[in-house]
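Undergrad: So, here's a batch of structures to check.
Rule-based calculations on the coordinates, nothing more; no lab input. All of these numbers come straight from a predicted model, not from anything done at the bench. Cβ atoms are built from the backbone, for glycine too; each structure is taken alone.
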Structure I
Amino acid sequence: MPEPEVNWRLFVAMPVPQALIQALTTTQKALQRALPHAKIRWTPPHQFHLTLKFLGDVPAADVPTLQARLQTACSRQTAIPLHLHALGFFPHAEHPRVLWAGLQGQLGMLNVLQQNITHALAPWQKDDSTEETFSAHITLARIKHLTPRERAILLQAVQQAAPQPVSWVADRIQLMRSTLSSQGAHHECLSAWTLLPTKASST
């Protein structure tokens with residue numbers, strides 16, 4: 001019998017600066033103090049990132065081809081000024097499942113980059129998947145269950161725990177592998193590419 005195909009769980013992301021990690025860690029700790037016993041899985045600060053495309057399981061043998069297509073998609077892209085914005089929920093505050101920190105800035109540039117990556121990696125997208133509208137955010141927590149009282153506390157805490165404003169120029173793309181275990185997900189960077197400098201930073 002042939003050996004089963006080995007799959008890797010992959011996603012494409014942009015790393016975030018240490019100043020943003022520190023700001024979001026402060027926000028996270030404030031929310032944790034408000035709900036110390038709630039069924040919430042908090043994202044480890046070292047795993048904060050901006051997801052551009054989640055691919056899921058991809059044959060490991062395809063990774064070199066995928067890397068080449070991703071490099072081509074990023075080769076003419078310029079670094080993107082971004083800044084930390086407000087907190088929010090998916091799907092919405094009445095039924096929160098994901099707590100996130102939103103981003104603002106040159107979102108038009110970011111959307112073009114994300115669309116180019118999506119097009120380049122189309123062969124590895126699942127046929128039965130529905131393409132969701134891209135929303136620039138950093139996941140802070142995944143919410144398993146909240147009582148009505150806990151939800152009210154969380155909504156109030158979110159209003160009071162707005163993160164400090166942080167601005168940066170996002171200039172790196174990473175192909176990441178996620179390995180799941182009982183201790184959570186482990187992220188490994190397989191490849192990274194630097195975007196072209198902006199006009200302001202190249203002068």
Structure II
Amino acid sequence: SDEAAVLAALPDGARLSELREIGSLLTGAEAALTAAHRGVLLWHSAQRHCGRCGAPTLLTEAGHTLVCTNKECGATHHPRIDPCAITLVTDGDRTLLGRNKRRPGSIFTCFAGFVEAGESLEGAAEREVFEEVGVRLSEVRYHSSQPWPFPGQMMVGFIGVAATFDIRLDEDEIAEARWFTREELRAIVPGGPVQLPRVDSVARRMIDGWINGEI
């Protein structure tokens with residue numbers, strides 16, 4: 001298998017690791033390169049046949065383009081990227097974080113969801129926050145973005161200012177949501193009842209920026 005061939009070329013005792021497992025150990029340049037490779041390889045495996053006519057596709061442009069081999073079709077395919085708006089909700093000296101029902105553990109993080117057809121990024125940010133916790137936003141501003149190749153997401157980070165404050169959970173998505181102060185987040189300890197998202201995520205970057213008064 002491909003995995004066996006890779007392991008055979010590595011030192012004894014080496015093993016393959018999932019990118020989610022080692023992402024926080026990589027430098028920014030290493031993470032960007034790995035994310036690009038993973039995203040393209042996953043796209044290759046999912047796009048072996050033309051989505052228009054079903055004929056096999058052929059790699060071109062160093063693998064960044066796939067071309068249909070059916071001359072009557074000739075469709076050109078490019079890597080699929082799914083934009084996802086992720087929002088840190090703030091209200092002065094407190095921020096609203098939620099724990100996702102589908103993910104185990106005690107991680108409280110920002111609210112996120114895919115952008116729908118015909119929807120702006122800012123509109124998606126406002127809609128997702130309202131759908132998940134019932135909070136309206138008075139302001140939404142862009143913070144930063146991050147490729148997230150699981151399999152092909154682009155996380156687009158926003159800071160949202162709350163206009164309403166009562167929490168109404170979407171119980172299919174969110175297990176718990178709470179307002180936190182900076183002091184409460186600074187006091188988090190490993191293994192405690194509240195944990196923050198992984199350090200290499202745009203969610204954590206926004207949360208840390210808010211804790212440090214940069215947002």
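Undergrad: With distance in nm of label points 7 Å out along Cα→Cβ at positions 38 and 62 derived from the coordinates and found to be 3.7, which of I, II does the value describe?
TA: Derived from the structure labelled I.
Undergrad: Comparing I, II, where is distance in nm of label points 7 Å out along Cα→Cβ at positions 22 and 110 highest?
TA: Once distance in nm of label points 7 Å out along Cα→Cβ at positions 22 and 110 is worked out for each structure, II has the highest.
Undergrad: Follow-up. Work out the source of 3.3 here, i.e. which of I, II gives that when distance in nm of label points 7 Å out along Cα→Cβ at positions 158 and 182 is computed. Present the calculation step by step, with values, prior to reporting the outcome.
TA: Numbers: I: 3.3; II: 2.5.
It must be structure I, since only it matches.
Undergrad: Kindly point out which one of I, II the value 19 was derived from, the read-out being relative contact order in percent (Cα under 8 Å, 6 or more apart).
TA: This value belongs to structure II.
Undergrad: Out of I, II, which one gives 1.7 for distance in nm of label points 7 Å out along Cα→Cβ at positions 54 and 174 as computed from the coordinates?
TA: Working through the options, I get structure I.
Undergrad: Next question. Matching task: 59, 50, 27 is the computed value of Cα extents along the principal axes in Å. Pick the structure from I, II.
TA: Comparing all candidates, it corresponds to I.
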